[in-house]
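The structures considered in this document are given below.
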Structure 1
Amino acid sequence: MKKSLPAGSRAPRHGLARTLSKLGVCSRTEAAAWILAGRVQVEGRIVRDIEFPVLRDTHRIAVDGVELGKGQSRYLMLNKPRGLVTTAKDERGRDTVYRCFDGAGLGWIAPVGRLDKASEGLLLFSNNPEWAARITDPATGPHKTYHVQVDRILDGALLNQLRSGALVEGEQLSAHSIMLLRHGEKNSWLEIVLDEGRNRQIRRLLAAFDLQVLRLIRVAIGDLVLGDIAKGHWRDLSATEVASLAALPTADRIT
């Protein structure tokens, strides 16, 4: 099954689950579940060993019969509704984001990054793992912009504290920028921009200041804005949008 390497090549081999994760296809935990379920093929054969050594740029890897990086590349944006989990199959039987694609005949596509069950807004999908990995890499990916409703009216002092970040369970959490959008009688809306994607980063940061999140909506990724796409609806990205998302250097970002 293994292809021979060119003379002198020292390309490293990695386990199959790790390779799928590094390609941006899914998390390593999801990859392991897919492999054990017989959904992953290497060189046309089902592999059930999560540590099976592969060469990312040499071996042909497929999920559910669809070869990664082959055929027509698809790039989609979805307005994720609240209450859906970002996974292909949930072990607890909860509705997933794939419900939004029922009947579309898209073939295999994977989320590019995540939004938790209680969050909503802009979520990307693609069948191009290399592009997805670039988008989700903090060093190469674009900033993500969120509009967040919290349960208190924020004054300048608290905003400055938020901007300074907080140490949460030994992890320093902060945002690229935080600004007040508006407030009502009992709550406020913030715009929070992240340049990295840690697990539940915004919710954990705000909780450190006793702020409860009422709504969390991702409204933009780089220059790509959610716009007026209805909840649960999706559209293909244009070639310009695809190129822009993957090509914007960190030093040139404008937020």
Structure 2
Amino acid sequence: MTTRRDGSAPRYGLARILSKRGLCSRTQAAEWIRAGRVRVDGRIVLDPEHPVRPGIDRVDVDGAPTGVDRHYVVLNKPRGLVTTARDEHGRDTVYRCFDGSGLPWLAPVGRLDRASEGMLLFSNDPAWAAAITDPQTGPDKVYHVQIDRIPDEGVLRTLVAGVQVDGERLAAVRATSLRHGVRNAWLELVLDEGRNRHIRRLLEAHGIGVLRLVRVAIGTLELGDLGKGQWRALTRAETASLAVPSDGRSD
């Protein structure tokens, strides 16, 4: 952000403006700008960092104004897909699930690693997404995890007590046993934040291997019977229950 000394409107880089409005990623925005597809107040701009005043300067892409409708979507992510728009190794990404949907570009709200499954949210409302992923105020996330041993109460207590791993404290808010067989068991783990590979690293620190990891709920929103690889739009009530959506004007 560039703030002028005379107190006039703050300015933001053009690529950031397009990304914040939910049109595309910042990388894609820079590509559009360099390709001459973006105009500011009627003039083609080729610099992704060109300063723009939100709410004052008109920004068009391919001749159309950049105001967009907000979309809020839940996907049941299958195992084996990467949570990214593009993968440098050529692996399938979660965006494969939206092929032919007609949806605008949506960003993932948080992430699930390639081997994990279950609930993954997408939106082009950055303020709403930030509220959900905020570790202080965001909703809890619920996971069902199949592990390679039968846990006792002591193990469950240690998962809640937490452990230091690579300078980070990893812990679950709650840990309960759901069911078990002869050699493995299913746990329900609740997190109030989502660090990188949080659950896998927490369990690994206690010598426990993960066989499957499925996110089944975020706040009051449950995965339910949504099929693997399937998605649906959230209702207005569901959207509001997770976080307060923005009015589309914040940049």
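Between structures 1, 2, the calculation of FRET efficiency 1/(1 + (r/R0)^6) of positions 29 and 205 (r between Cβ atoms, R0 = 30 Å, to 0.05) yields its largest number for 1. Across the set 1, 2, distance in nm of label points 7 Å out along Cα→Cβ at positions 37 and 173 reaches its highest value in structure 2. Suppose you compute Rg/Rh (Cα atoms, Kirkwood Rh) for every structure in 1, 2: which one lands on 1.04? Structure of origin is 2. A value of 3.0 was derived for distance in nm of label points 7 Å out along Cα→Cβ at positions 21 and 93; which structure in 1, 2 was it taken from? It traces back to 1.
Could you figure out which one of 1, 2 the value 4.1 for distance in nm of label points 7 Å out along Cα→Cβ at positions 53 and 213 was computed from? Traced to structure 1.
Every number in this text was worked out from the coordinates using simple rules, so none of it is lab data. Please read all numbers here as calculations on a predicted model, not as lab measurements. Cβ atoms are built from the backbone, for glycine too; each structure is taken alone.
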